[in-house]
Structure 1
């Protein structure tokens, strides 16, 4: 446990996401639960708990500088990624974790109870079937499907001026060329400590159509959270 704690703290420092001791304890508790349940429920293909730190925890928190509150939904959350690490990071925001798989929900109910996360709500549904009374400032999804399909399946969840964050591996060149009309994206390269794999965050938002038929790109402001990248150099807009 000491080694896991050391690696997590070091990774958070490199990611420029300094968390409180209680938040770090909660992340470690979540890791232990995930590793224990994974042996039976096969929640993730990562079996080594030490490797879960960069692959799951640090990767999930890499999008923290771009989260817009106060309402956020994680679509296709699976074992709670990135939703649970982000809910621990932002206790002041409301997080909804959506997934259609029953076994994932069983684990998530237990994890949320164990971690005492009062800011998390579970939704067992397909994204197209979920019709919330109030829409979300941020919709996030971690490598679930193509950008065009993800937009079609989640755009009804996004509040006006809201954003969609798609967490990807390799740079999604072709996906960015297949966007639905009026949608724009910014592709942000992410450097995840201890993870020697390409990671990119795709920040999607809708443009506004003017009465004259001209497109006015309405870009929601990037939040002023400390960024692990320091600046947005390397960000490419489409």
Structure 2
């Protein structure tokens, strides 16, 4: 609780001081997503203030979407980026993070060279024995995962990728600018699934939590499937809009 500061001689309302202290602790990294906050009773006792003041502070933080209450469990930090976009713009998560003036990061957590993966090879129309590179990438907003990607690159379209690959903010820059494959379109399939323990660990959610699973085949101007991407969006922090046209 050492991140909360109260000065009773200031003109700033005490509830605001508590709220601002917690927001500052979140912004500088002292508090992270899902960290449990002290109870109202604990704060009242520590600072000798009324329950009403603490309740006002927590209500202010809830209104600003910085914390959440879980009945029977307590109050937790919930400063996760909510990705809200039209369904056809699902791949622009990095742009939305920057547009919201949040700290954008990406992290490649695995790079491998494989010769078999049943689902990926079927999507890429590869035969057993053909080699493929795979990158496991996390895209983050304010240090919290917003998207997990498993990206497959056939070796025949991306020769010596392990030598040429340089970390880049955009997958499409790697495809178009570094390997000269002009993207014609993407073929996408959306489905809701439950997170596996591995996906939950990387996305910082609970196993079996709902996630959006998007399979994307990237097709070039020669109608070749040059890459396949498995996208995993945490369901609690993702909202897609669907436009329905009536005729």
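Here, each number is a calculation from the coordinates, and none is a lab measurement. Remember, predicted model here, so these are calculated numbers, not experimental data. Cβ atoms are built from the backbone, for glycine too; each structure is taken alone.
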Determine which structure produced the value 3.2 for distance in nm of label points 7 Å out along Cα→Cβ at positions 13 and 77, calculated from the coordinates; the candidates are 1, 2. 1
Out of 1, 2, which one gives 123 for volume of the Cα convex hull per residue in Å³ as computed from the coordinates? 1
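2.7 is what came out when distance in nm of label points 7 Å out along Cα→Cβ at positions 157 and 205 was calculated for one structure; which of 1, 2 is it? The partial results should precede the final answer.
Numbers: 1: 2.0; 2: 2.7.
It traces back to 2.
Work out distance in nm of label points 7 Å out along Cα→Cβ at positions 101 and 173 for each of structures 1, 2, then name the structure with the largest result.
Numbers: 1: 3.1; 2: 2.3.
The structure with the largest value is 1.
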Can you tell which of 1, 2 yields -6500 when helix-only ellipticity at 222 nm (-39500 (n - 2.57) for each DSSP H run of 4 or more, over all residues; to 500) is derived from it? 2
Comparing FRET efficiency 1/(1 + (r/R0)^6) of positions 61 and 85 (r between Cβ atoms, R0 = 30 Å, to 0.05) across structures 1, 2, the largest value goes to 1
